[in-house]
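Each in structure tokens, the structures are laid out below.
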Structure 1
Amino acid sequence: MSKVDNKPKRFTEVLDAAAEVFAEKGYHGASTTDIADKLEIKQAGIYYYFKSKDSALAEVCRLGVQGYVERLIVISQADLSADRKIREAIREHMQPFHDLPNYVQVFQYERRYLAGESRAEVNKLASKYEGELCRLFEAGVAAGDFRQDLDCKLATLALLGMCNSVTVWYDGKSKKQIQRIADHFADFIIDGILR
């Protein structure tokens with residue numbers, strides 16, 4: 001399942017192929033020829049969808065983070081306890097490691113090669129996501145559910161670092177496995193921040 005379900009099917013296939021190639025070879029090791037070969041089309045066909053390799057990377061990275069922001073906003077607005085929101089945020093953060101591993105990997109490791117407006121747009125989305133996570137912790141402190149001395153920014157960075165490290169060793173084969181990992185990580189975080 002791709003994050004671009006509202007786009008024409010062929011565009012989605014091209015974008016999925018670009019994500020796969022960037023994840024396998026890295027931005028500098030990948031070429032538009034590699035993407036075309038993955039789709040069994042001529043290289044010129046790629047330029048119908050993207051003007052350059054850079055624009056393909058930008059779109060993969062944008063989609064690699066955009067869904068995260070959207071799902072977190074839904075969680076933050078839900079009628080749930082503060083600890084439940086953190087638990088759901090961790091689950092939603094880690095589920096794409098199974099469902100969309102190439103997009104996540106490219107966003108995490110290749111976005112540094114973006115330039116100009118593309119870089120600014122992706123960084124803005126990443127900052128928005130981090131800010132939304134931090135507000136979940138802040139709301140828990142304000143409600144008296146979390147420790148009053150909690151450094152919410154540090155808790156946010158710890159959550160992201162811990163969760164994102166899973167992409168290094170998770171094999172992507174079991175949806176149940178990623179859900180179990182998310183639940184255990186949520187226990188680690190929540191047990192450390194409750195009053």
Structure 2
Amino acid sequence: MSQPLLPVLTDPLVDRNPIGVQVLGICSALAVTTQLAPTIIMCVALTLVTACSNLTISLLRRWIPPSIRIIIQLTVIASLVIVADQIIQAFAYQISRQLSVFVGLIITNCIVMGRAEGFAMTNRPLPSFIDGLGNGLGYSAILLITATLRELLGSGRLLGYEVLVQRNAGGWYVPVNLMLMPPAAFLIIAVTIWLVRSLRPQQQEEE
């Protein structure tokens with residue numbers, strides 16, 4: 001039976017969001033969201049790695065021995081991450097320096113490994129690619145919300161452009177320095193999860 005592709009793409013955006021529901025990928029959400037530009041690059045990199053690794057592993061799934069499947073999955077993911085890292089260094093070197101080791105740490109991201117093991121190993125290539133794309137976009141949605149609020153409230157800027165004119169430059173806004181610190185990411189993600197679960201009670205955990 002063919003699997004509907006639209007829910008595979010859209011469910012991870014809200015209903016099965018990897019950060020909002022499964023609380024995965026939190027480390028990178030804390031580390032790269034002080035500014036919007038590096039966050040966008042990180043989101044694109046992880047989304048493409050997740051989608052392409054799902055596709056590759058699904059294509060190979062019938063020939064992967066169960067005893068070494070994790071090793072093969074890691075090899076595929078690591079190869080894609082190296083390619084992504086080299087492309088970022090070639091075309092966005094300064095942002096690559098800002099991201100530091102966090103692009104490389106996509107290899108250990110629970111979202112990427114989880115979709116490879118939990119979906120791509122048991123599904124056909126096209127649904128697997130769509131699933132990787134959807135989960136990457138769901139991850140990206142939370143990171144982009146977090147980065148936008150942190151950069152805007154922490155510095156009054158977005159993508160380097162001044163949006164809220166600071167008081168010392170003749171405006172009215174006083175930057176909230178807390179937003180540039182790691183606890184702010186926790187706070188924003190927690191509030192986002194609370195809002196989503198308040199609007200969608202079916203996501204609330206049973207007591």
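Read-outs throughout are calculated quantities, based only on the coordinates presented, and are distinct from any laboratory measurement. Computed from a predicted structure; not experimentally measured. Cβ atoms are built from the backbone, for glycine too; each structure is taken alone.
Compute relative contact order in percent (Cα under 8 Å, 6 or more apart) for each of 1, 2 and report the one that scores greatest.
Between 1, 2, the highest calculated value is found for 2.
Structures 1, 2 were shown, and volume of the Cα convex hull per residue in Å³, for residues 87-158 alone at 95 was computed from 1. When FRET efficiency 1/(1 + (r/R0)^6) of positions 111 and 183 (r between Cβ atoms, R0 = 30 Å, to 0.05) is calculated for each of structures 1, 2, structure 2 gives the greatest result.
Mean count of other Cβ atoms within 10 Å over residues 31-38 computed as 17.4: which structure among 1, 2?
Only one of 1, 2 returns 17.4 for mean count of other Cβ atoms within 10 Å over residues 31-38, namely 1.
Set 1, 2, criterion distance in nm of label points 7 Å out along Cα→Cβ at positions 47 and 151: the highest-scoring structure is 1. When distance in nm of label points 7 Å out along Cα→Cβ at positions 103 and 127 is computed for each of 1, 2, which one produces 2.3? Corresponding structure: 1. Highest-scoring entry among 1, 2, by distance in nm of label points 7 Å out along Cα→Cβ at positions 39 and 63, is 2.
Looking at structures 1, 2, which one was helix-only ellipticity at 222 nm (-39500 (n - 2.57) for each DSSP H run of 4 or more, over all residues; to 500) calculated from, given that it came out as -25000? Source structure: 1.
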